[in-house]
Structures are given as structure tokens and as C-alpha cells.
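These are the structures in question, set out in turn.
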Structure P
Amino acid sequence: MNTPSLGISLEPRSRVEQGVSARVLRFLHLDGWLLAGIGGVLLISMLALYSAEGQRLDELFDQVARMLVAFGAMLVMAQITPSWLRRGSPLIYALGLVLLILVLVTGDIGKGAQRWLDLGIRFQPSEIMKLGVPMTMCWLLHERPLPPSFGILVLVALVIVLPAGMIAIQPDLGTAILIVLSGAVVIFLAGLGWRYIVAIAALAGAAMPALWLVMHDYQRKRVLTLLDPQSDPLGAGYHIIQSKIAIGSGGVFGKGWLNGTQGQLEFLPERHTDFIFAVIGEEFGLLGALALLLLYLLIVGRGLYIAAAAPDTFSRLLAGSLSITFFFYVFVNTAMVMGMIPVVGVPLPLVSAGGTSMVTLMAGFGILMSIQTHRKLVAR
């Protein structure tokens, strides 16, 4: 028996909804895989921050507001075509340099460091260079033969060293190291020869004694504390000792949301910023920590896929640099919290409380989405 047609589509609703979602994402130049990974990390962030901030709704709402601003930055960057991003790269770099100079001259001082600038909105100009340095390096390498010549290597090295040096003076050694790493990734992806890599590694090793001499006393103490935290259990070693206790006590399944002891009883310092991974490990256990790391892996993997499929040198190098540098952010924070490297004051990406860092990261994801979605438009 034939069913009369009433002009109503019998197509499964899920398929229709998927089609609508795909059109919306395409219209907004957003990538679904990246968006899913970012959304999962932000959800864990809200759960962890609510616990770490003492279950204060006002602090949670403040962080949600920062997330919305960061999402707006991602949306804006996703609309800009890679060609316009390439043209604007030196301007972003120049703006970042000017702001870093202003920080050294008139910057706000907090916790013994002069890192912030107040222009109606208080922010860290060093965050701009997390995008400005790799973008400018990719711009320099875009129309030049690869691997780069020695002269070009000297030029791009200056692009890295100038802002990294000013940031280290603030002092903010963690951010300076991350900016150097972001630039180094671009050079590596550009096809740097092994003889250069070996030479750079040798120079870096030879420079370690000089670096030790110029480090501040508290920075030297952090390195020594890494080797033996129990040498100063109530001072320099306190952060790492409490962090290890929190992660270890979480076991496989965790103590349960809001049931942590190190975090809830305020034994764990900086639990809402640099050491929030310890809160996640204590309350959600090994499984919760692995879930977060898998979401990070999804983001990095998708970024590398976008890089591999990019149509030109600028897009390919920039997407690869942003993705691998994001991996370094995650590695440095989690390794620091677990006592594998010295404490360097690097927040956990998209999870730790704070606005400037999140806006920069989300703007970077917007660039990745721009490279992916505009590539599809060009292909058509």
C-alpha cells in the first residue's frame, strides 16, 4: 500500500540537522573538529575552576565572560583570509614590539614582575608575540626558497630574539621560552638542515652557563628545587610537593568533583591558574586527566592535518607552528605540575583562569580555521 505524499520530508531529522550545522559552520568559517575539542576543554575548565575558586559563582561568571570574548576573537580571525593575515603579520609584530617597550617603561608591576600594561584594559603585551613572531617568520619565508639560506636564518633569528629578550627582562622566562620555541618550530618546519640543528643545539648547550649567571635568584632556586623539592618543603619546594600529593591522591577515578582535599582546603597554591591540572588530577583522577589530554591531542592533531592540507607556504608553516606550539604549552604546564621541569609560570591552555592568554589562543585557533575553511572555498 502506497503512503500518500503530504509534502513532508521523511528524511531522518539527524541528517537534516547535520546539514544545517555544516552550513552554519561553513558560513561562519569554523571547523567542527577544532570546535569540538575546544568546547570539551572549556567544559572541563568550568568544572575545575568552579572547584578551584572555592565554588564562587562570580569568579566562574567572570571566566565565562572571558571565554565569550575569546570566542569572539576566534570568530573574527576566522573571517580573515590567509592572504590578508600574511599582509598584516609585520604590523602585528610591530605593534607587539611597541607595546613591549611601553611595558618596560610604564608597565604595571605585580608579584615582582613588570609584565602588564593598562590602557583601559589590563593585559600582557607578551601574549601578542605568541602570534606575532610565528606569523612574521612565515611572512618572511613565504616567497623565499626553502630550506632558508644562512642570511634568512639570521634575519628570522632577530625576529625571535628581540621580543624574547624584552620579555625575559620583565622577567617572564616561561613566556620568553615559549616564544623562542614557536619561532624554532617555524624554522624546523621550513626544512632546516641537520647541520644547522646540531650547531644550534651545541650553541644552546654552550650558552647554559651564561644563562645561569643572568638568571634571577628565584629562577635559580626553582631549578635547584626541581632536583630536590624536599630541600625547602615550606618554601620553593612547597608548590611541587603539594601538587604531587594532589595528583597522586586522586588515583585512577579521583575523589569526586568538589571533594578534593589539597584544593578545597587551600593547601595547593595557584590552584586556579598554573596548578589547575593538579586539581583535575585530584578530583577526576587519572581518567579525567587522560580525557583532558585526549581533547588536547584532538586539537593538535586537527591543527597538523590543517597544516598538511594548506595550499601555500605561509599557511602551511603557520598552521604547523601554531599546532606544535600549542602542544608545547600543554607539555610545559603538565610537566611542571608533575615536577618534571622547573616551575615557569605557564598556565594550562584554555583551562587556567585568565583572559589575555585565552584570547590569544582562541585567536590562533581562528587562524587555523581560516586556513582550513578558506582553502575549501578556493578549492571550489
Structure Q
Amino acid sequence: MNYWNDKTILIISPESWGINFVSKHHYSIELAKRGNKVYFLNPPQKKDVRFEVKSIDGYESLFEINYPLTVRGLNKLPLFIADFINKFLVRRILETTSKLDIVWSFDPFRLQNLDLFGAGKKIYFSADPHDTGKEAIIARKADVVLAPSRLVAEKFYGLNCNVCNLGHGISDKFFEQYDLNNELSLPGNNQLKVGYVGNLNYRFLAKKVLEEIVTSNPNIDFIFLGPLEKSNLSHVNAPTNTEFFRNLKKNANVFLLGQKPSSEIKRYLRKFDLLLSCYGEGADQILLANNHKTLEFLSSGKPIVSHYMDEYKDRKDLIQMAEEGNDDLAQVFSKTVENIKVFYNEESTLKRIAFAREHTYEKKLRKIKKLLNQSSKKMS
């Protein structure tokens, strides 16, 4: 019998539904594909937004829920007061969804008391870097706590007896063939094309290192995909890196293409010669231990240069990675470019793709099913 079928599931996401997809969006799509009714709860909106439930175009049984921000600073109130206020929102949600089989939160900043939903199972996935004491509350309430890395998982071992370093996942769409007659044409006159795909307004983007790499390599085209303004992945008060974009544009070998739909990303990845991931500015290693985009990069089979990630520290056969601290990232990039042909052998290419295939969302859901079954046995 298929566990992930014919269930009503609420996903609580810190990022809204939109053109850019990360783990919350991908899991929602994967669950809806399996015959579940999935409700995606967006972060609270402006006060003039009314509570509404909308079908998401292109997906059967997948809905987004919008609601207004009614109380500022709710996250700072004692839990019993927050629970009293949150009960009104929970009631509206349950009037729409009826009984919930699973409530799955990615957001420790709101609705920490998962018991309010009366769901059969409660999941918390600490997929993003968070700095809030409220995370302990939601971790204690969950039947299963999931983490994207070993370092993040270690934070929860004293809070929950069912903690799993699940890692990130990847959509199986990244392995599908596409119409070669609809081939992309990349900008620039240089032969070597380096691709950067991600949130260019991310607060831990290593801007100085990126500028150094770009300016030191005028014979390489650098093509950036990612939002230049606020997007559905932006936090409410997050600033945009306007000055950084302005500096990048001064270089003739830089092309800022803006955000692209998730469905198009794989086509770009397969066109680039080398992929670059560059985080680290002002962040500790826990926050950078595993990057969501890494599996998507690996699925292309292309060589990758990356900041240090603890989760991949023993897999330098897959990624050309800086040492802890990232002081040598520019040097790693230069060495990789100098020896680019070495990384294009068939064995290395197939190894990257095979590794990514082992982490599809389908396989992650199988693992989560086992964890939920284990939690049931512990309770009985």
C-alpha cells in the first residue's frame, strides 16, 4: 500500500509560492502528484489581503493559502498567547482542508505549536538557516525532525528522539530529456561559459570573492540566473544587493539574466561549461553545510566549483571545493579552469549524475515514510 496517497497535507513555508522553487515547493508538487490534496500556506501578507485558497495552475490537488498579517511581533509573545491568537487562523484553515493527515512545517517563526492542527502526523524540516529560540518548540512538537545536513541535525538530538539528516532532494524533472530543437543560446563572446544559479539577494552571498573571480577572468563569460529584485524567495525585510549588481554590470563578461522558471533551469545547467556556487560572507559552517542547488548542479554532470560544504567534504571527486573558511575559493576556481578538460571525462560526468539520482524527492519520501512509521512504534 502506498503511504503517500489520498492524504490531506498542509505545508507551512517561509517562502511564498512563485516562479522560483526550493524544497518546500518541490515536496508539495511531489506529494500532489501522488494523489494527495496539498495545501501550501504562504507567509502572512499585507493587512489588505483577505484569507483565500487558490488552485495552483498546472497542478491537480495543489492549493495555496494566503492570509493577512494581523498581529506584528506574534513570534515574540509567550507561546500560550500566540496559541490563543493562532487558533483563529488554524480554524479558518481547517474549515477549508477539513481533517489534516499531515502538517509539515519548514517555518519555525510561526505556528510552532503543531498540535493545534490535530493532524495525524507532524513533520518539521529545518531546511534553511534559522536563528530563533522558537525552533526548539516546533522540534519538540514534531513526530519527525528532518535536517539538510549533519551539522543541522546535531542541534535537535536533545529535543526529539526521531531526528534524521535527510539532506536535500532533487526533482526527477532534472533528469528528463528536452527538445533539442529548442536549444538555448547563451550570451557572450568567450568560449568558456560559467553559470551561477541561485538567489543573488541571499544575505550570505560571498560578493567580494565573486567580484574577484569575475574581474580576474575577463576571458570567461559569467552568466547569472536569479532574481535581481525581491522574489517569492525573499524575506520581507531582506535588502537587495543593488550595489553589487551595479559593480558586476561594469564587467563586459558578466550577464545578469534575472530569474527563470524552475522548469527552465535544467536547460541552462546543461549549456554551461562550469558551475559556480559562492556563499560564505558572514555565515558559519552550519548555515553553509549543504546548498539546495548542489544536487541540481550535479544532475547536469558538469564540473562544479563551490564554497566549503561540510556535507560534501569527503566527496571532492564530485565537487572542486574550497577549504573550510573559503579563503582559497578564487584559487580553486583558477585551478579548475586551467584543468577543465580533466573534469570532463565520461567517468566523472556519469558519477555526478548518478549521485544526484540517488537523492530524488521520491526516494526522500520513502525515507520519511519509514521515519513516520518508527515514530508510531515508539508511541505505541
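Once FRET efficiency 1/(1 + (r/R0)^6) of positions 62 and 254 (r between Cβ atoms, R0 = 41 Å, to 0.05) is calculated for all of P, Q, which comes out largest?
Across P, Q, FRET efficiency 1/(1 + (r/R0)^6) of positions 62 and 254 (r between Cβ atoms, R0 = 41 Å, to 0.05) peaks for P.
Match the computed value 27 of relative contact order in percent (Cα under 8 Å, 6 or more apart) to one of the structures P, Q, and report its label.
For relative contact order in percent (Cα under 8 Å, 6 or more apart), the value 27 is produced by structure P.
Supply the structure label, taken from P, Q, corresponding to FRET efficiency 1/(1 + (r/R0)^6) of positions 102 and 198 (r between Cβ atoms, R0 = 35 Å, to 0.05) with the calculated value 0.35.
P
Of the structures labelled P, Q, which one yields 1.9 when distance in nm of label points 7 Å out along Cα→Cβ at positions 270 and 334 is computed from its coordinates?
P
To test your reading of the models, identify which of P, Q gives 3.4 for distance in nm of label points 7 Å out along Cα→Cβ at positions 94 and 158 when calculated.
This value belongs to structure Q.
Which structure, out of P, Q, was helix-only ellipticity at 222 nm (-39500 (n - 2.57) for each DSSP H run of 4 or more, over all residues; to 500) derived from, given a value of -9000?
Only structure Q yields this read-out.
No lab work stands behind these numbers, since they all come straight from the coordinates. All of these numbers come straight from a predicted model, not from anything done at the bench. Cβ atoms are built from the backbone, for glycine too; each structure is taken alone.
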